[in-house]
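Below you'll find the structures, each written out as structure tokens.
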Structure I
């Protein structure tokens, strides 16, 4: 449960970065000071935010290649943030199984996105794996 809540916090902070142009450290500070999330959720959320921002170009390139018929700019900001966190996890958090990341991203889409977000996120992440099967091997 704590990783799920950490993912929620990370998506919210990345949305703050996306919508305001804040740098990741400023978004983390602002969010932590104003919303005071419990300590047990902070460390993983910070890892996700910093890692996603640090590797954003690589992540966006991968999403752009796999989001069939969708440019990155056409994806809603919320879905884009969820996809970025999930792709970061898939590539850089090899202790987390791909299927766990996929399921968590779908649930985040259902919670924060539109009624179609879960299915859209599922499709994009399935395409990531289909086009890059080496990523699944990293997560086993």
Structure II
């Protein structure tokens, strides 16, 4: 039985993560997805949220803003619209984006403007949440 998964997180600009991991918890479009070794093949869309990865006792968190996830043969491939590691997020820039999105939401004149502003707000909030971990729930334990 395989005891690791190979995770690759890829955006249009670069490979954000590429390593063997114990567990992946991803923001599916309909809820959280937990992926362990020997997971059944799967193809799904992703929402906006934290992508949490455990390697032994270490946890890596990425801010993910949509995309696709495929599981096959102990490989997890995430094709993301955007993905940033927590340590790479500029919190001042994310806070500025949040303020800009709030202003755009208040000033929106059409439903399209409101939708775009709400999406920008959601992206900035997840970046801030991932960059400033406070009360993060523990990762699920893998089968031992």
**Q.** Structure with the greatest value (metric distance in nm of label points 7 Å out along Cα→Cβ at positions 48 and 72, set I, II)
**A.** II
Q | Comparison of I, II by distance in nm of label points 7 Å out along Cα→Cβ at positions 88 and 104 - largest value held by | A | II
Q: Identify which of structures I, II gives the largest calculated value of mean count of other Cβ atoms within 10 Å over residues 64-71.
A: II
**Q.** Structure responsible for 4.1, with distance in nm of label points 7 Å out along Cα→Cβ at positions 40 and 112 calculated and labels I, II on offer
**A.** II
**Q.** Entry that produces 19 once percent of Cα pairs over 25 Å apart is calculated, selected from I, II
**A.** I
Q) -9000 is what came out when helix-only ellipticity at 222 nm (-39500 (n - 2.57) for each DSSP H run of 4 or more, over all residues; to 500) was calculated for one structure; which of I, II is it? A) II
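Each reported figure results from applying straightforward, stated rules to the coordinates on display, with no laboratory input. Note that the structure is predicted; figures quoted are calculated from it, not measured. Cβ atoms are built from the backbone, for glycine too; each structure is taken alone.
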